[in-house]
Structure 1
Amino acid sequence: MTDGEAWQVYPKLRWVYDRLQLSQALEYECGPAGTLPPRPGIWFVKPIINLNGMGVDAYAREYAGSDAFPVRPGGFWMPRFTGRHFSIDLKRTPCGWDVELAVECIYRNHRPCEWRKVSDWPEFAVPISSDATDLTYLNVELIGSNVIEVHLRRNCDFDAMPEACAAFPVWEGDPVPPDMVPDPEDADGFLVPRRLGFVYRCEELHGAPSLPGGRIVHATAPITSPY
């Protein structure tokens, strides 16, 4: 399932795709284009809604404390969190949310170069209570322990090789390995360079532990729609 499909299937939960609403519900300092951050520093800017994802139009910007902070219409600013970038798949169970897949994004030159399965994710509050929805899966993205995005579907990047420990995206302009699995994505033409596919590796890399089963994450601070 894509985020565009999830948007149609779960209309009552569409608010989580509004990153400004989500940031407000998480009580982050944030604001839409035309507003100013509360203090000078580095802030993160991205579209309020982008169902294509892929980091399109997302970037860090410095605010010097002046009376202007240019953000394109339809964008917003939020804290620039630091730390490891995780994508966590949660599966609903009678006891709450169970982590089914946890991967860490490894960057090189500010671009994802590897998605690595891990088991040392931080504790975090699940934005949607498991007993308040019929969702089967929920995907939460974190920087450190800070929730930055929520998706009403699971991560499909490992579907072509579920037993793999790591997935390496291949970008247009890079050498294409012979074992690349095609999985093109260009975010409707807005992702440059576009992704061509993934190369998968089954051996554990860099001592990354395999994912344990049955670990439960509880919604310690459930958040509901502001509306």
Structure 2
Amino acid sequence: MATPFIIGITGGIGSGKSAVTARFSERGVPVFDADIVARQLVEPGEPALAAIVAEFGPQMLDAAERLNRAALRAVVFNDAAARERLNAILHPRVHTRLHALAHKPGPTCVMLAIPLLAESIQRYSWLDRILVVDVPRVVQIERAMRRDGMDAATAERMLDAQTDRATRRAIAHDIITNDGPIDALDTIVTRLHTHYLAQASRQVAHSSPQVGSSTADPAHPHPTSPPSIP
């Protein structure tokens, strides 16, 4: 049985990535979220939690011996070196788990939601397609303030800690410009879903003995890719 056609989706804070993945899920596409996987990997008893405690100290555990997320955020939020140390613990484990989930035979397509895909693109060379959900920076700030109740300065700092829009767009095969009415996403996602199903069928039809291998270099948009979708 063939490996599913694997789509990676990414986008900055406030881009509306979750709204897009929800609509793909409604159309029967399994969605695996790197953030959820990361939370599972730091449950009590998991090696990643032990590694975090060893790296950052016992104060990373709360009274119930679970990860003290507030304490960890306080350490890494304004410290790039600390974030890199945390990423070195989590990213390889998240990648391994996502790879296993994505390559289970069965579905025609699967989607992996990976917020830091642009930062770790070399790990994900096996993705068949990359979809970027993009909005102007001012929209990101407005949405973050409205959704999370943060002030503008905090939203700005969070955006500054992320990869810039140009870098994310550079890895994309497909781009949704999500600065319009949320209802417009239904039409956009239906169009892309149809496109991905067709690509999955072509991949199966033209697959070599190495069934399900990646058909495109995700670091370079395919020359026949559809244009940015408004």
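If you line up 1, 2 by distance in nm of label points 7 Å out along Cα→Cβ at positions 26 and 194, the top spot, with the largest value, goes to 1.
Here helix-only ellipticity at 222 nm (-39500 (n - 2.57) for each DSSP H run of 4 or more, over all residues; to 500) was calculated and came to -14500; which of the structures 1, 2 was it taken from? Going through each structure in turn, the value belongs to 2.
Tell me which of 1, 2 gives 24, 16, 11 when you compute semi-axes √(5λ) of the Cα gyration tensor in Å, for residues 74-145 alone. It traces back to 1.
If distance in nm of label points 7 Å out along Cα→Cβ at positions 10 and 42 is calculated from each of 1, 2, which structure is the one that comes out at 3.2? It traces back to 1. Tell me which structure, out of 1, 2, gives 33 once relative contact order in percent (Cα under 8 Å, 6 or more apart) is calculated. Working through the options, I get structure 2.
With FRET efficiency 1/(1 + (r/R0)^6) of positions 130 and 154 (r between Cβ atoms, R0 = 30 Å, to 0.05) as the yardstick, tell me which of 1, 2 scores highest. Could you put the intermediate results ahead of the total?
Details: 1: 1.00; 2: 0.55.
By FRET efficiency 1/(1 + (r/R0)^6) of positions 130 and 154 (r between Cβ atoms, R0 = 30 Å, to 0.05), the leading structure of 1, 2 is 1.
If distance in nm of label points 7 Å out along Cα→Cβ at positions 2 and 186 is computed to be 3.0, which of 1, 2 is the source? This value belongs to structure 2.
Computing distance in nm of label points 7 Å out along Cα→Cβ at positions 98 and 178 across structures 1, 2 gives 1.5 for structure 2.
Values quoted throughout were computed directly from the atomic coordinates according to the rules given, and no laboratory measurement underlies them. Treat the numbers as computed from the prediction; the structure is a model and nothing was measured. Cβ atoms are built from the backbone, for glycine too; each structure is taken alone.
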